[in-house]
Every structure is written in C-alpha cells, then in structure tokens.
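What follows is a group of structures, each given as structure tokens.
Please treat every number below as a calculation from the coordinates, not as lab data. Quick caveat: nothing in here was measured; it's all calculated off a predicted structure. Cβ atoms are built from the backbone, for glycine too; each structure is taken alone.
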Structure P
Amino acid sequence: MQRDGSVQISVVDRERWPDLERLFEARGGPKSCWCMVWRAMPDRPPRADGPSRKRALNGRVMSGQQVGLLGYLDGEPAAWCSVAPRSTYKQLGGARYEGVPDDSVWSIVCFFVKRTARGNGIFDMLLAAAIDHARDNGAKIVEGYPVDPDSPSYRFMGFVSAFEAAGFQHVGMAGSRRHVMSLRLAG
C-alpha cells in the first residue's frame, strides 16, 4: 500500500493473517486483547479471553471484513493500526455529522508499534495510510480518539498532537481522557 524507505504498509487480509498473528504474539504484543475490546461483537464469545478474541478477529479477517493495517519494517511485521467503519466498533463517543451517513464514518482506534521499530516514523506513516485506506473505501469522515501525552491510560489510541499534525479537528471528549477528533475527507 505505501512504502517509505524500508517501511511498507499493507491491509490485513487472509494472506497477511500469519504476519498479524506473529506481531500480536511477539513479546509485548497485544495478545490479550487482539484489538477486539472496542469492536462490536454481537457474536461475543462466551469468554472474552485472549484465545477467544483471537478467534473473533481471525473470523473477521477470514470473512473479508476491514480490520486494519500492518506496518512492515525491513520485511518484518512491526506495527498495527486498527481502522475500519465506525459501525463495526462499540460506541466510542464519536460525533454525528449532518449529511454524512453512519456507514461513511470510519474510526482509527488502536496502534501498536514494536519497541524495536519505534523512532522510525512508522506511527505517522500508519496514521496517513489509515486515512488513505478509509478514503479509498468510501469514508467521508475519519475519527480518532487520542489522548494527551500525560494520560495514564488509552495511550494505544495515539496522541492528540499526531492527529492534529494530520489535520484532525477536536470535536469533543469521550470520557475524561479520550479526545474525539475528526478529519473530513475530500472527494
């Protein structure tokens, strides 16, 4: 999808599942949540443990649903961004946009960058690729839910300054820590 030096960003699909699995199960990876905590799960597994969440995410990927992007550094999976239609997530505290149907609003919910890959600008590349991916799939608005740098929680959702640098505008708060920020997409 996007290349910058030794960084490549790709949509997670059936072929990329083994790479996502390897990234999430690596040391420090999000193997307990499998990025399912914020996703709407009408088919919620009986137990919300790591293996159940992994099966749920795998089911979505295998059925062709949008779940996110993988960032590769020197050919190895090194980063993740959860980006999908907002309707596929639980209520995140997002805004309503007059004249924009709900299915045209996408959410950027979570990031994970391996410690060894940090400092290479991969977060900013993932954020830019997530915006492009949402636009390419019909989004009119992209929302993010970042926090301030001193926040004791939700840091995996990104920081306000990164979203501001990408052109997002503050539209509200979701709880006491998460900002709701949106970017209106042209064309």
Structure Q
Amino acid sequence: MTTNPATEAQVNYITSLLSQRVVPEKYSAIVPSELTRLEASLVIESLKGAAFKPRPAAQANPLSAMLAEKIPASKYALPFEELSLLLPEFHDSRGHLFLEVRSYRGTTYMRRLHGSVGDFTRSKLSPLMVTNLVRYMENRTLEFVQEFGRLFTCCGKCSAPLTDERSRELSLGPDCRKAFGL
C-alpha cells in the first residue's frame, strides 16, 4: 500500500483529464489510484497543459442545414397581413414579424426579434414554425430584408447605418448587397 495515497478527488480528476486530453506516451499506462498525492499533483499539472482531444463531428441538424441552405444570415421583417393564416398566434403593433437568421458554431438558427436595433432580445421558434417560415420566405428573402431595413432605417442585413443614397434606396449597405447578389 502506498503511503500518502492520492485523494479520491485527484484520482477522479486524473481520470477525467486522461479521457479529455491528448496524453503524452509516458502517461498512457498510469493507474491514478496507485499514485501518491505528490505524484498525482505532478501528473495533474502536466495533463492540464496537454491539448484537448478533437471533438467528434456534431451530428448534422437537418433543420439547421435546410435553414442555412435556403435563407441567408440576416434580419427580416415579414408583414403579418400575409402571415395571418400561417401564424395566427403572433401579433405586433407594427404589423410585422421580425426575425434573425444567424450561424453559431456551425449551426444556423432562426430567432424572433423583439425591441429595437442595438437592443433586440431574441426568442426561440418551434421547429415546425421555422420550417413553415423557411417555406414562406425562401424565394422572397431580399424583399423581407429590405423591409426590415426600411422599417428600422438601417441596413436590412447587418443593422448598420446607411451612409449613401444607393444604400438607403435599397435598404442594404454595399457589402451586404453582395450577399444578395445586388
């Protein structure tokens, strides 16, 4: 029996590090429960500096893939008068449903926007709602982006102020126009 054996916390931490990190060969045969406290401390310090193992590729999210393929990352304003049959539960004093499509860590999301430019809050939509909205929007994205820009007097894609006449006319800044082929 080892004098001054590693604590249970040290053993658990070493086990965790061994499973998460790219382990130097000299540590591949370590049995954490057989270490002393001092040895365990040294192993922990060494393993904390080791690189993390690569994460397995995330399983593809079919909704995210469909959204990324059909709807460009941007902000959108959809008139409620057209959506009344599709979305009877939503209403807004300005008569529009405001949406944002964006990607984060390889996943594309659609969120409902509340508030004003620079101070939006976002809320989730159900997968069924996102699917219905994608079908409704897919051939009219430019129209809905420009509507957002017109209502908020900013670039419909990125919400930046519009500084030239052509940008104000199209409700899209010069860089963002390229994303929509203008």
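Of the structures labelled P, Q, which one yields 63 when percent of Cα pairs over 19 Å apart, for residues 37-108 alone is computed from its coordinates?
Only one of P, Q returns 63 for percent of Cα pairs over 19 Å apart, for residues 37-108 alone, namely Q.
Matching task: -11500 is the computed value of helix-only ellipticity at 222 nm (-39500 (n - 2.57) for each DSSP H run of 4 or more, over all residues; to 500). Pick the structure from P, Q. Don't jump to the answer; show the numbers that get you there.
On the way: P: -7000; Q: -11500.
Label of the originating structure: Q.
Match the computed value 45 of percent of Cα pairs over 30 Å apart to one of the structures P, Q, and report its label.
Q
One of P, Q was used to calculate FRET efficiency 1/(1 + (r/R0)^6) of positions 13 and 165 (r between Cβ atoms, R0 = 41 Å, to 0.05), giving 0.90; which?
P
FRET efficiency 1/(1 + (r/R0)^6) of positions 21 and 157 (r between Cβ atoms, R0 = 41 Å, to 0.05) computed as 0.50: which structure among P, Q?
Only structure Q yields this read-out.
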